[in-house]
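As structure tokens, here come the structures.
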Structure I
Amino acid sequence: MIKKRIFAGVALAAAAAITLSACSTGTETPAGDVDAATATDISAFGDLAGLEAAAKAEGALNVIALPRDWANYGEILDLFAERYPEITITEASPDASSAEEIQAAENLAGQDTAPDVFDVGLAVALSSTDYFAPYKVQAWDSIPDALKESSGLFVGDYGGYMSVGYDPDAVPAPESLQDLLGPDYVGKVAINGDPTQAGAAFAAVGMATVQNDGTLDDFQAGIDFFSELNAAGNFLKIDPTDATIASGETPVVFDWDYLNAGYAASLEGQRNWEVVVFPGTAYAGYYNQAINKDAPHPAAARLWQEFLYSDEVQNLWLKGGARPVLADAMAEAGTIDEDLFALLPVVDGETVVPTAEQSEAAGALLGEKWAAAVQ
């Protein structure tokens with residue numbers, strides 16, 4: 001089917017995106033007193049029931065930077081709480097960036113309030129592996145190789161295409177990136193965060209790069225576009241939210257297609273919201289799960305990972321408009337929600353995903369030039 005071919009193409013485009021390293025085979029044998037912090041797969045606990053027992057004994061899970069309206073995380077969190085009422089979930093800093101997740105782990109190291117798990121963009125994942133513990137979920141073999149670090153330090157979870165959402169009652173429908181430089185968009189175009197810290201904003205610059213005749217080897221074309229957008233008075237330095245869109249404060253937003261689709265759904269009846277992935281080269285990306293190597297609740301952190309990579313929760317990400325990393329395997333097995341899968345937007349043209357080296361180079365370039373370009 002068309003959607004499956006799109007997803008497979010993205011996985012192919014991401015080949016070599018994740019640096020390979022020596023990996024543990026997870027040969028620990030079950031024991032009465034499992035050291036959950038060193039467990040590299042479920043065999044350390046014997047089976048899922050053993051992992052559940054260890055996590056329930058800890059009684060807590062600390063997550064960070066998981067907005068409830070982001071890719072259906074609210075329903076996912078509520079399902080975990082319903083299934084494991086013995087485990088209290090603390091949801092810290094839901095609007096934090098990927099970089100701020102890592103900063104929180106550093107600031108709270110050794111404390112019970114430190115994050116147990118992370119959900120981060122690739123650029124931050126690549127630069128933060130010293131904070132991660134390797135772990136391979138039971139679905140490991142079904143995850144495309146290009147979307148996982150070989151030892152399980154971080155693993156792709158869900159993804160999408162960078163898009164532009166807009167209020168058709170406030171601006172004309174943009175048909176290309178260049179349209180956004182026009183007078184109809186003065187003071188109206190925002191991106192989701194700071195591209196030196198937030199994965200969605202980083203991807204916005206990446207999308208602008210490939211739509212502005214640049215390549216993923218050099219994000220300068222994207223930086224130049226936003227510099228031009230800023231000089232035209234069109235760039236809004238406001239992080240968009242449901243509230244800013246509902247109020248009309250941010251009528252045009254660069255964001256992942258599933259987040260823009262989520263805005264449309266949540267604001268139905270309050271504000272019209274359309275979503276476009278521009279023709280030509282499309283920019284795709286995936287967020288990544290990782291376990292804090294100093295997680296205060298290491299068994300619960302690993303149970304959370306197993307939970308997220310279950311068919312049930314992968315379908316919940318799909319319900320949120322995101323492309324689950326196990327989509328191809330689930331489609332082949334007949335476990336994907338076909339109705340939801342069919343709702344994903346069809347993207348015409350080439351799809352690109354930055355490699356590890358390209359992401360690192362882009363991150364360095366943004367660190368050097370972004371602030372000056374949009375000041």
Structure II
Amino acid sequence: MCEVKPNNSAPTETDSGAEKDWAATKAFFDNLKSNKPRPPKPQYAVTIAVSSRTLFDMVEERKIYEDEGLEKYAAYQVEHENDPLKPGVAFPFVKALMNVNSRLRKLYPDSEELFDIVLMTNNHAQVGVRLINSINHYDLTIERFCMTGGKSPIGYLKAYLTNLYLSKDSEKVTEAIEEGIAAATMFMTQTATLSETQLRVAFDGDAVLFSDESEIIVKQHGLDTFFEHEKEFENKPLAQGPLKCFLEALGRLQRKFYAKNERMNCPIRTYLVTARSAASSGARVLKTLRSWGLEIDEALFLAGAPKGPLLQKIQPHIFFDDQMFHIQGANDLGTISAHVPYGIGQKYHKGKLIEQPEKKE
């Protein structure tokens with residue numbers, strides 16, 4: 001389900017060459033007068049791939065592309081390459097990742113276990129200068145780019161050892177999930193001021209952190225059967241969902257702060273925001289997390305109540321859910337949300353089966 005970083009097996013000749021290249025890269029960054037932080041080794045990093053349209057607000061540019069074509073779009077970008085793009089929906093999330101990195105570097109100066117942000121876009125290279133200028137304008141630490149010149153970048157995600165892919169293109173996100181990579185489609189909203197000192201990430205449970213096995217029972221047999229099923233299998237861990245590995249990566253970085261007695265001052269906080277009820281079906285969820293060796297900072301069981309008001313209080317940098325009506329409800333109250341197109345929930349809306357178009361022979 002999730003993409004796993006390679007283990008530290010015996011070094012090969014290729015590995016030896018890569019180590020020499022990495023040593024040269026380290027020396028280059030260490031000698032910079034600006035003390036610009038170097039990117040971490042990909043095999044140790046938590047790699048977040050963001051599309052250019054999630055990092056920056058490119059609505060105006062996208063309209064030019066759709067109305068006037070690629071050549072006019074590219075010419076416009078070159079003409080305006082010294083004009084910084086406006087921040088997009090993923091911008092606060094990326095800034096929060098950078099803050100965590102800053103804290104980690106103070107505690108572990110030589111550690112490679114950091115967030116590594118990759119700009120993943122199907123833009124053409126001639127647009128790259130404006131993207132670079134915008135990144136430098138906002139002092140973002142993004143050194144790795146993947147610009148695919150009109151082709152889908154999904155095929156490169158595994159090569160970049162991606163832990164999470166964020167895009168505004170739902171088809172690409174679905175393709176990434178089918179490749180076993182944690183991914184979500186982000187939606188623009190007007191947000192309140194978010195924390196600048198703590199990264200806050202909120203997850204739905206079923207079909208996000210966990211598989212959709214319990215969701216299937218709800219949809220096909222109703223709540224009573226679901227409650228009976230969860231009670232019967234309370235001690236059997238749920239299978240993992242598409243974002244389990246991302247929570248795992250967050251937990252790995254959290255533990256680095258705990259090891260330095262920084263638990264109460266940790267710059268990462270995680271939330272489970274689920275429609276499950278605690279008494280009837282909550283125990284299996286908590287026991288599953290325990291069996292995985294994972295902690296969640298706050299677990300909110302809503303028993304079917306709307307998620308938006310609680311998310312408005314949490315003010316996460318990103319909230320992941322598999323059902324669009326939860327995403328819309330959160331967005332309406334100003335929460336940055338990301339849709340995970342996974343599981344049986346994609347065939348339903350507010351509990352009702354969506355009519356599927358008939359397949360032509």
Structure III
Amino acid sequence: MPPASNDRGSAYLNALAVEIEKKLQRALASATQRRNLLQELFADVALEVDDRAKDIIFGDDGAISVADDGYGGPLCFYDVLSDHFISIPESGKSILDLIVQLWSQSFASNIFALLFHKWLFEVQLDNPEVLLRYSSALVQGATNVFWIDIQTNTRRFQSLFKYLLEEVAIKSERLKKLPIQAQRNLFLLLSRFIFFYNAVDKLESFLKQFPDYPNAFLVGGAPDIFITELADQLQKLKVEPVLLHYLSEIKVLQGVELRVATSTKLKTCLYSFTSPGGPMYPTRAVRHAAWDALDFLFPVGRYPRHLISLFFRLLYPWYWPSSCWNFVVSCIQTVFYSVLRLILSRWENLIKPRRR
């Protein structure tokens with residue numbers, strides 16, 4: 001992302017930094033309004049930059065579009081401010097000090113992750129305790145904002161994810177700046193959201209950079225740890241479009257070598273979405289997507305699984321009417337489209353001789 005291209009843009013960003021500092025000071029001074037003020041500040045920095053602000057920050061000739069930000073998501077104020085705090089570190093020092101005083105408050109780690117995720121990897125911090133504190137806040141804040149995207153099925157914080165994945169996790173020189181425990185937590189975090197932010201093309205490079213885990217001899221290597229986190233993430237998803245997206249992207253795991261225990265965990269996770277009712281209560285679309293993913297990744301035993309599933313469905317007669325109705329609708333649709341294709345093919349055969 002290009003920096004502010006003129007003095008007017010720098011002045012504008014400095015003014016924004018002053019307003020952020022004022023709101024943090026108000027939050028620190030008012031215990032009763034603290035949470036609301038921090039929530040408002042978080043919403044402000046997460047706002048998308050409008051065209052007028054882009055013209056001020058980047059200039060009329062250098063104004064960028066959403067596609068030019070390097071990550072394919074919307075350009076938000078935290079994007080330009082995080083770059084500003086790198087180019088002019090003194091403008092963010094007082095803001096960082098105030099956030100540290102508000103560590104225990106809701107949204108404090110979220111604001112820190114948005115505004116200082118790049119700053120953390122560009123400055124030299126000699127105090128290990130401070131570095132661990134900042135790293136933990138980064139992972140916690142990033143987790144919170146990514147879940148906001150999950151719940152709303154948006155990609156507002158995609159640039160934060162892509163930076164942590166492409167500029168930190170895959171690039172060892174930045175990754176080594178974090179304490180080893182923070183590195184492990186960061187990789188676990190990215191494993192849970194890499195499918196959501198459409199970054200499966202970086203999966204191979206990501207798995208190669210996995211740090212060592214003390215329990216690796218029990219859980220396996222990087223693919224096993226990744227699958228374990230992914231399976232846990234699937235169990236927590238409640239938004240249907242997001243879950244369908246995960247189930248479609250998960251097919252990229254075909255051919256990945258896993259331990260038997262890990263493979264069984266993934267198979268069990270997918271199977272839990274194939275039946276109506278508890279504990280997952282999946283919709284019909286989710287059930288079909290889960291079956292497709294399960295059959296694609298584990299073709300061996302496909303037909304016995306379907307027979308067993310059918311047997312258990314017969315044990316719940318209250319599902320029979322809906323199953324019969326969907327079966328009849330599917331048959332009608334299949335027959336209709338087959339007849340339609342037959343008519344169209346014959347119509348084409350009749351037209352071709354006339355054209356000749």
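Some observations on this one:
- Identity of the structure behind 21.2, 66 (criterion: Rg and Dmax of the Cα atoms in Å, calculated), options I, II, III: II
- Read-out distance in nm of label points 7 Å out along Cα→Cβ at positions 133 and 157, computed value 3.1, structure in I, II, III: II
- For the structures shown (I, II, III), mean projected area of the Cα convex hull in nm², for residues 101-196 alone is largest in I.
- At a computed 18 (relative contact order in percent (Cα under 8 Å, 6 or more apart)), which of I, II, III: II
Every number here is computed from the coordinates shown, using simple stated rules; none is lab data. Note that the coordinates shown come from a computational prediction; the quantities given were computed from them, not determined experimentally. Cβ atoms are built from the backbone, for glycine too; each structure is taken alone.
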